[in-house]
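Each value in this text was obtained by applying a stated rule to the coordinates, not by laboratory testing. Owing to the predicted nature of the structure, the values given are computational and were not obtained by experimental measurement. Cβ atoms are built from the backbone, for glycine too; each structure is taken alone.
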Structure I
Amino acid sequence: MRADTSSQGKGGTLTVDTTNLLVREGATISALTAGEGNAGNILLRVKDSIILTKDGGLFANTTEGSTGKGGDIFIYPQTLTISDGATISVNSQGRGTGGQIQLQADSLTLDNGTISAETASTDGGDITLDVQDLLLLRNGSQISTTAGTERAGGNGGNLEINTGSIVAIPQENSDITANAFTGDGGQILINTQSSPTI
């Protein structure tokens, strides 16, 4: 499913209302921009579970050479699982700022999965994760708002996590980052009811 733009016009909003959603085998839901227009937004209202796996993903990115702003992704399931190389991304490879990711869920599991609001040379977008019960990071998973991935300017976006508990296995090299190569790094705020295990 796509709601992309490659001109001056803004990309549309792609809305999914369903009971369960499975995105796998490289399938994508995208709202990209390759031009001057801002990328569209993605809104997922899912009653039960969202599973992104085997390189599937949600993308509201900007491509190299574009000037439009990255789109936003809003996700409202009970459970979200991101595994086997799957990604949620509002990255900006052009000159427009990155978009935002907002999630409200009962549980979030990343198992070799990525949530990313990175930019190549501009300000990174923000990520807000409201997870009522458990946020679990496994097998090299990444949550990142890094800016200036091409060692250029731009401030890192902010990352806020509100969850009952957060667990990551030390030997598995999962990371939560809000860096910037030449600008200011973003803020990371984690609110949890129990002591995080990272």
Structure II
Amino acid sequence: MADVIKLHGGTLDKYIGDCVMAFWGAPVPREDHALACVKAAVAIHRAVHSLNEQRQAENQQRQQDNISRQADGRAALDLLPVLHVGSAINSGCVTVGFMGSESNISNYTVFGREVNIASRLEKHVGSDRIVLTASAFEEVRKHAPELADTFIRLEPLRLEGIPAPVQIYEVPWTLETPPRSPSDLKGQMRP
């Protein structure tokens, strides 16, 4: 994920448990920040999907091998886990810079209401979905209206600590034939 984020011009902020936080538009301003973020999310989802297909094929082979291994008294091979990813995207004005104090390690990061919205939305996304707010949708529409037209408008969502419901959209990202690696996605325009 980190490689795909960087490939699409994002700044990898931090790892939070099983979450990767990234942002676009800083330290170098970028007009198409939301579009670049959506492209990175699509690339990540497609890469994970491709990896899962490889793992499922390997698991079928392992299950076959385990029949003979168990007959020979050998330990069974563990099955590879299938991975799931969900992405939440928001766009807006945030505070960015090195945060901390002289006595604590500083971290180049972002914070503010828009970061809170993205974080709270991420908790509702679920697996194998890319969901973005109306503000991110409008930013994508400025730079790629034909792409934005493929997004699916969903019911507004109430997020903790945010007074008004947040309008959200889902980004279709599936492929009939997924790429073999994240580098196969470089420069791809449409999810």
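At-a-glance table
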| read-out | value |
| --- | --- |
| For Cα extents along the principal axes in Å, for residues 47-94 alone computed as 63, 16, 8, the structure of I, II it came from | II |
| Which of I, II yields 22 [relative contact order in percent (Cα under 8 Å, 6 or more apart), calculated] | II |
| If helix-only ellipticity at 222 nm (-39500 (n - 2.57) for each DSSP H run of 4 or more, over all residues; to 500) is computed and equals 0, the structure in I, II | I |
| At a computed 0.35 (FRET efficiency 1/(1 + (r/R0)^6) of positions 39 and 111 (r between Cβ atoms, R0 = 25 Å, to 0.05)), which of I, II | I |
| For FRET efficiency 1/(1 + (r/R0)^6) of positions 55 and 119 (r between Cβ atoms, R0 = 35 Å, to 0.05) computed as 0.75, the structure of I, II it came from | II |
| Per distance in nm of label points 7 Å out along Cα→Cβ at positions 31 and 71, the highest-valued of structures I, II | II |
| If semi-axes √(5λ) of the Cα gyration tensor in Å is computed and equals 25, 21, 13, the structure in I, II | I |
| For 3.0 (distance in nm of label points 7 Å out along Cα→Cβ at positions 15 and 151, calculated) the corresponding structure among I, II | II |
